[in-house]
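Structures incoming, each one as structure tokens.
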Structure I
């Protein structure tokens, strides 16, 4: 059993590794992290911090997916506490006071744990979260420095300070203005003696990692991630495929292998048992004969538009059945050239390659007079637009001749 920890501003990583040198460290969790195949059945993932605002946050279905694969997921302190409160009924384990406050309805806003943080490791917090202010005021009441009736007005005034500007100095000013000089002096003295005196996020993080290491794999309860229809949607599969290690290899075959329409037909036969019967049920008796002709197979490809499951070895085996070593080298070369191109031109983005440009490249790559929409469906894309999106990471390499494409210079920006 390995313990993975996704942590940033809530607790210095060094504080965790001193207690548990064997843990597997990660930065704040982001969309896609829990689809990582490095998370294996029997592992424990401790979610503490996560990204938001300018990057896609960790989604609930990623957590459900990890638990369905046999990963135990704990949450505490920050976004982990939020997600554990939301998914506690499905098997995610919450740890710590902050999780309890969310679970019991005492807290309900993301702003309670939000902080401004540095963008690079060690992701230090540069503002003070509301939960730490709450911990300080609770300690002040216990110390007799603050009357309980004064707590909520001070919290309300502190909350009105937008979280990215709620610096330590700003919190001190609010405490002095709303609670008086006695409270602010006491607060300063406690922090001078112990910088972590009111750091509830740090305490909960340490408790969660300790709890993860106490877990016995044999004693873990089977998570209740719900009926398949509840959450295993096409969007969930698309997210998971997007982060799969073989995604680019499969996409390369879809885009560039001349015989991929036949490969896609074989895939449909694997993914849709009883294809003739299902076709008849959906399109009438004449549809039973569609598998016998090329035109009929094209109709079925459009009728049964499917998102492959790249986690399914049967799907991968069919979709990559035509792959050669040359293809694998071309994938690596295309992606390398794309990365180098964008590194040299940081102001540019692949999204600047227009759909019209992608259509022209697809028409050239497929070398066919067929309608592009029809050819896209025959290759497993629901539309030319989706095919264009899939092409963009390969467009630079294609234009530079890594595949059998034209020798041109790409203008994307």
Structure II
């Protein structure tokens, strides 16, 4: 390759390929190699020419009418020129020297403004139109990491509240371009939710979840696509009402009502044994129904279950734990040593048991539900003076201090649970 020397600096001069005639007005281009060494120039020339080709390709892509393609092309062209693409408002906030450098770079050798160079370096590329419903589709793509390790049913449960929130906004506030959503649009949707709260159809907490999932989806997608947002979401949430805490079942209610002869006979055997297993373990219903033969250890010196992430994610990192089996819970697992295929990773379990308990007057109050057996297990440990670390370990709760050591061994845990077992 031959080089042209201008003063002490070497350049390459090449004809512009016909492919780029539409985006390059020059017939030939001269590119500085910023060196006076022919050996260095020989190494740099192919790379400099490749960068020139990349810039022309980006300009060709930018000639498309699709706003998404134009924005992507502008970003690629800016990168090829050694700049980071910024929106016009962001460019305006740069130091004056950098602004001038960008302005000078968009002027052609013939003193004209290159429109595509200006779009890339001065932030003039059109902002793609992305509707609220389109944002949800985009959200699934940019959040794939959040579903890693989740089972298909867990993914559905993760997606559903987002789908619900987006669908409600589209129906009651319109499928707007997210770049044009105003605070007034959000307040309109908030008004719809407020009406449902007043009518007693939803709680403040439920309304706040819709707002939270809506805003998080829009903001995440806008950030990923460099789309500036207009709205202010401050003070949008509803003031939380009184927490609707689940009360524990009393020990007497469990022994005299739930464990009364025939009380649970009408419940299918798998649901019944998951429920009985919960009484002396305090596991979450989904944790019990997801157990497999590998996690049910009845042949151990201390029969136990191991709650762990196998083919699914646990609620928290602290949820992984070992719980000894005693009393009615041990008897239940002896009936299903291989787990519960009917309810493995399905959401119908709680509904089935709660409906049965409600219809058969097995709920201690109208505020009770299946989950209250978990609260009862914790309350019985508290009443028995069980050490906090052991309680937290058995419940799968986070300890509010640094965790030291491995905790109590299985034999000790068995003695602890045995003293409160039913």
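If we compute distance in nm of label points 7 Å out along Cα→Cβ at positions 6 and 254 for structures I, II, which one ends up with the highest value? Present the calculation step by step, with values, prior to reporting the outcome.
Working: I: 2.5; II: 8.6.
Comparing I, II by distance in nm of label points 7 Å out along Cα→Cβ at positions 6 and 254, the maximum is at II.
Of the structures I, II, report the one carrying the highest value of distance in nm of label points 7 Å out along Cα→Cβ at positions 118 and 198. Don't skip to the answer; put the middle values down first.
Details: I: 2.4; II: 5.2.
Checked I, II; max of distance in nm of label points 7 Å out along Cα→Cβ at positions 118 and 198 sits with II.
Thinking of I, II, which structure, once P(r) over Cα pairs in 5 Å bins from 0, in percent, for residues 134-349 alone is computed, gives back 1, 6, 12, 13, 12, 12, 11, 10, 9, 7, 4, 2, 0?
On the way: I: 1, 5, 9, 9, 9, 7, 7, 7, 8, 8, 7, 6, 6, 5, 4, 2, 1, 0; II: 1, 6, 12, 13, 12, 12, 11, 10, 9, 7, 4, 2, 0.
Label of the originating structure: II.
When Rg/Rh (Cα atoms, Kirkwood Rh) is computed for each of I, II, which one produces 1.18?
On the way: I: 1.08; II: 1.18.
It traces back to II.
Comparing distance in nm of label points 7 Å out along Cα→Cβ at positions 30 and 374 across I, II, which is largest?
Details: I: 4.2; II: 7.5.
Max of distance in nm of label points 7 Å out along Cα→Cβ at positions 30 and 374: II.
From I, II, which structure was distance in nm of label points 7 Å out along Cα→Cβ at positions 110 and 334 = 3.4 calculated on?
Numbers: I: 3.4; II: 9.4.
Source structure: I.
Computed from the coordinates by the stated procedures, all read-outs in this text should not be read as laboratory data. These numbers come from a predicted model, not from an experiment. Cβ atoms are built from the backbone, for glycine too; each structure is taken alone.
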